[in-house]
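Chemist: Take a look at these structures.
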Structure 1
Amino acid sequence: MSAMKGANVALVHGFNVKDNGHDTTDKFSKPLKTLGATPHEFDYGWTELVGVRTVSPRVAQSLADWSKPRGPVIAIGHSNGANIVHQAAVRGARISVAVLINPALRRDTRWPSHVKKVLCFHCESDVPVLMSRLLHYSPFQLLWGRHPWGSAGRHGFKTKDNRVVNIDWEGRLGVSDMGHSGGFSTEVWERFHTLVLDHAIEAWT
């Protein structure tokens, strides 16, 4: 099967991940290769909260630089990885399809015009992204500006932009209480990655 033949796909894990995405976004590598795509891992390790502001922009710039000679690419980001994908797009990354899994992003996030499709896989049981809204009241915003994190991973994006598609993955799979990273669990991984990649293929082709 070669539904994604020739596609370059960026994989970006969340923050405070000690395994560099091995048990989350890197799990997409095998099925992507089966589909004919070439996955590229953008690992940045354990960063603590301050790294969201200091490390994320550097990873986003690396993704943007990587994408430019490769033509339109697909980017898959989980949690803060979705924030990095967004920052990369703003920096001119040639992202055609952004696949966001329980994104730690504000619901009013806006996407650059060159991004063809944004797929947001959210679930009602995602508590961490809901709690991240407390960062909107941090005094550090005076230094760094508005914090990018928000509850899109729980509720989806709130927008009239028809490029943005919200997908309640728990509802689609008929499960509940899976949480922020539950899609990567052994219990649902086969069905979850099929759901995600089916939507990505449709958006890409």
Structure 2
Amino acid sequence: MMKYTIRIKNIDKVTNTLKKIPKVLSDFTKPLGESNAIMTVAIMENIRTEGKTLGEPWEKPHIMTVKIKTAMKELGIGDISNPLKLMRRTGKLVSGFRARTSRNVLTIYNPLPYFGVHQMGGRGPTGISIGGRRLGLKQEAQVIRKAGISKEVLTARRIPQRTMLKFGREQIKLIFNTFVNWTKTQLKSLGLEIG
């Protein structure tokens, strides 16, 4: 009869090492911070490519929006370099993304109230806004006149969904690898190797 024996030497040392694992794997601040960097790049690139980076290309701006932005540019209202580009009136929406990281949670958000309207789609403001702030009545009247539109058109606006914040396949893969590499490093600090 053949017999195999498995014998663990230094069982106390092995047990003590294994007891340390929860401590070295309890503070995820570093991989969460790296995940935030991955998502920040993805958000900025997605806005630059108007949704293509995350696989949800944005609907082109409505002709009324282009007319309004063109009129605003001609009147010197706001900072509009290209009326055909989306999310470019003030730059506040793009620069408004924030992140909060704790030991085990990463929260990425944009506190601007109109972010949700753009992210999910929905009813827009009844007037003309820049950076979430409505133009004064006099300026609004100038823009409406210059754009050649009626004020009633502004009340029926629906903003299409333009996804800016989303975990795409590539981001999930990068974040997963970040956590795998961090875990390997943490375990290696205890003398444990993972292949």
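Bear in mind that the values in this text are calculations on the coordinates, not laboratory data. Keep in mind that this is a model prediction, so the values were computed, not measured. Cβ atoms are built from the backbone, for glycine too; each structure is taken alone.
Chemist: For mean count of other Cβ atoms within 10 Å over residues 14-21, find whichever of 1, 2 sits highest and give me its label.
Modeler: Answer by largest value of mean count of other Cβ atoms within 10 Å over residues 14-21: 1.
Chemist: Follow-up. Could you figure out which one of 1, 2 the value -9000 for helix-only ellipticity at 222 nm (-39500 (n - 2.57) for each DSSP H run of 4 or more, over all residues; to 500) was computed from?
Modeler: Clearly, the read-out refers to 1.
Chemist: Looking at mean projected area of the Cα convex hull in nm², for residues 102-165 alone, point out which structure of 1, 2 has the largest value.
Modeler: Checked 1, 2; max of mean projected area of the Cα convex hull in nm², for residues 102-165 alone sits with 2.
Chemist: Mean count of other Cβ atoms within 10 Å over residues 78-85 was computed and gave 30.1; which structure, 1, 2, did it come from?
Modeler: This figure was derived from 1.
Chemist: Relative contact order in percent (Cα under 8 Å, 6 or more apart) was computed and gave 18; which structure, 1, 2, did it come from?
Modeler: This figure was derived from 1.
Chemist: If you don't mind, another one. Distance in nm of label points 7 Å out along Cα→Cβ at positions 70 and 94 computed as 1.1: which structure among 1, 2?
Modeler: Only one of 1, 2 returns 1.1 for distance in nm of label points 7 Å out along Cα→Cβ at positions 70 and 94, namely 1.
Chemist: Going by mean count of other Cβ atoms within 10 Å over residues 22-29, which of structures 1, 2 comes out largest?
Modeler: 1
Chemist: 0.93 is what came out when Rg/Rh (Cα atoms, Kirkwood Rh) was calculated for one structure; which of 1, 2 is it?
Modeler: 1
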